[in-house]
Structure P
Amino acid sequence: MSQEFSFTAHATDGSAREGEIFMPRGTIRTPAFMPVGTAATVKAMFPQDVRATSADILLGNVYHLMLRPGAERVARLGGLHEFMRWPYPILTDSGGFQVMSLAKLRKLDESGVTFQSHIDGSRHHLSPERSMEIQHLLGSDIQMQFDECVRLPCSDEEAERAMRLSLRWAERSRRAFHDQPGRAVFGIVQGGANKALRIESARALAEMDFHGLAVGGLAVGEPQAVMLDMLEATVPHLPQNKPRYLMGVGTPDDIVQAVARGIDMFDCVMPTRAGRHGLAYTRFGKINIKNSRHAEDARPLDPESNCPAARDYSRAYLHHLAKAGEILGMMLLTQANVAYYQELMAGLRKAVAEGRLADFIAQTRAGWEAGEKAGRSG
């Protein structure tokens, strides 16, 4: 294991942790939210504006980048960091989830997955070895094992089959990673909504010498209570000295609840996707800026925000842009949302460090509920 990757928990509050991941390209403050840059771009944002929100790390996607523009091409052009002008850490997911959810005519066997591209129908084969090769070509700092993710609800038999296949693929992914100084590889816990399977997966992965472990296969259709139940069963079996990453999660409330249960890293398309569709995330809850009540509202989204998009533009202007379908509206709301997520993470880190996480969560949720109630009655 590279000595250039390390994780330190500086403080705890119950199961929650405040710490740092140290990597050659930069330090990642945890709990951390990673904006999603699926195809080498955080949609509707300049890289420098993403950085200005205090993001320490971005996420890229193997499936999309292998199809377009191609991992070999990115490598020839200097790697993903140079290609997208983001010199800070990047995590790439393995492509497994997108193969299952987007690809056409997929065929899965022990070797991997053969599928047709959702873009042009071309045929591809993605295996643990090929996924790791692509991530190496991209030059990503944190690379994820190739796994099979099943949608919930599913039978225990299906969850067990996919979990055991993912464990075998984890061993192959770990071997294929070899030793890449300054970079890391994470394993992924699977097991559907079955606690025993989740625990077995976590224990097996903990023995494989990954740099960190992720919890996958959640936020895929199950209620929040099921997700939290799985976290409470799984996290105690993950190594204390390694970062824990909950993949694809989620709403602000999902994040604060998962932090309280010991999760260190998150990613989700929600803040960027919502911004492109006229929905703002704020400390006053969600604001549908397309609603007619905002047409003559001179207030900004949040006068106390550090983000210019949330602080300096009126709700009336944002409403106009969203209703008119103007690209600037998508850009401003996306920036405001990503900034709010980063402000939330900073608040969580500070609360854990000061031993007042429960109070912070209660106050934060009260702010969301009060703001949304006022919006409904306004």
Structure Q
Amino acid sequence: MRVEGWARAPFEALADVFARVAAEQGGGAAGLAVYLDGRPVVDLSYGGPGGARYLLFSVSKGVSAIAAQHAHAGGQLDLDAPICDVWPAMRRTATRRITTRHVLSHRAGLPLVDQELSVEDHVAGKLETALERQEPYWEPGTKHGYHAITYGALLDGVFQRALGTTVADYIHAHIRQPLGLDLALGVPPSDNHDVLPLRIRPPMRTPLQTARPGPLFEAVGLGLLEDLSVFHRPDVLAAPWPATNLVASARDLARLYAATVGPVDEVRLLDAESSAGLARTHSIGPDEVLGEPSHFGSGVQRPTARLPLIGPASYGHDGHAGSLALADPRFSVGMAFTTNVSPPVGGASAAALTLVAAARHCLSASGRDTTE
């Protein structure tokens, strides 16, 4: 095997750890990038160029959440106002109290719709109209459960009505362009030639998932996550879905997350108050959908036993096919691992978790306390 790239202090050891986890991955491709204090300190790749783009599934949610926090900080979007203020169809008795913050923190009570939707229905945008008719599975704001697909349709519905733009277009204008990134929610056929295809392994369940099967867990993917190969379809890959369809490199993801905790080439996406607002806990404990404990800020994942991240202040998001991106404001770190080899259990792969643990060790060994 051949690993390309470099790793600088205090992360020199990550080059060897990355080679080990890439070997264990058994083929495919992977990328790792780290920013520290606004500067790139790690840029490694295996099986593809350093700037290779990957389909990142729910890593998308973290980037969409950053966009929502950015719009909130700019006074364009009130995350705590009822969405029915801008979305009249949601002004029903059961849904009129849902806020954008509920959507971001998976508290809206709408993790799925009862209506059966085909892939073509999803591409045509019919999930949004189905949500307008759907009764919540719990009283909004009282519980949380992972909104795997509906997160995107709900957030996009709010953006289009409140800001007059899609989440994808907002990211392009306010995140991609200022930082010079090559990322997008969905890519058309004319631009998808360098997106690495997925290598899909047979799925498995964890003991917690097996112990708590139920209709919400079984159906939350709404038919899109049962066979990940559907995302190879050009029409699906082109769909600008805020929950699943981010295409990006590890290099660009690490740069983006770094810009939420400090300046990167004089560009800072979120000031300290907004970064803290993004990470502030809104949901923690048993998840009504996943069958395991989960922890969310305003659209980003916070540390749990399954996903410890770098430390208590970290935030980010993993994806169903193994990738992970995160930031830690205490250490001014942005980090991303991308892969096109899906793990048997959805979420951050064992490779991603190993690399995060190694990064934590590097910070600690350099004299930075990662325990507070």
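Quick note: the coordinates plus some simple rules give every number you see, no bench work behind them. What you see is a predicted model, and the numbers here were worked out from it, not measured in a lab. Cβ atoms are built from the backbone, for glycine too; each structure is taken alone.
Among candidates P, Q, the computation of FRET efficiency 1/(1 + (r/R0)^6) of positions 68 and 156 (r between Cβ atoms, R0 = 30 Å, to 0.05) that gave 0.20 used structure P. Here helix-only ellipticity at 222 nm (-39500 (n - 2.57) for each DSSP H run of 4 or more, over all residues; to 500) has been calculated and equals -8000, so which of P, Q was it run on? Matching structure: Q. Here the criterion is Cα Rg over 2.2 N^0.38 Å, for residues 52-107 alone, and among P, Q the highest value is seen for Q.
A value of 10.3 for mean projected area of the Cα convex hull in nm², for residues 36-147 alone, calculated from one of P, Q, originates in structure Q. From P, Q, which structure was mean count of other Cβ atoms within 10 Å over residues 28-35 = 26.9 calculated on? It must be structure Q, since only it matches. When relative contact order in percent (Cα under 8 Å, 6 or more apart) is worked out for each of P, Q, structure Q gives the greatest result. Matching task: 3.0 is the computed value of distance in nm of label points 7 Å out along Cα→Cβ at positions 100 and 332. Pick the structure from P, Q. Source structure: Q.
From P, Q, which structure was distance in nm of label points 7 Å out along Cα→Cβ at positions 60 and 244 = 0.7 calculated on? The read-out was computed on structure Q.
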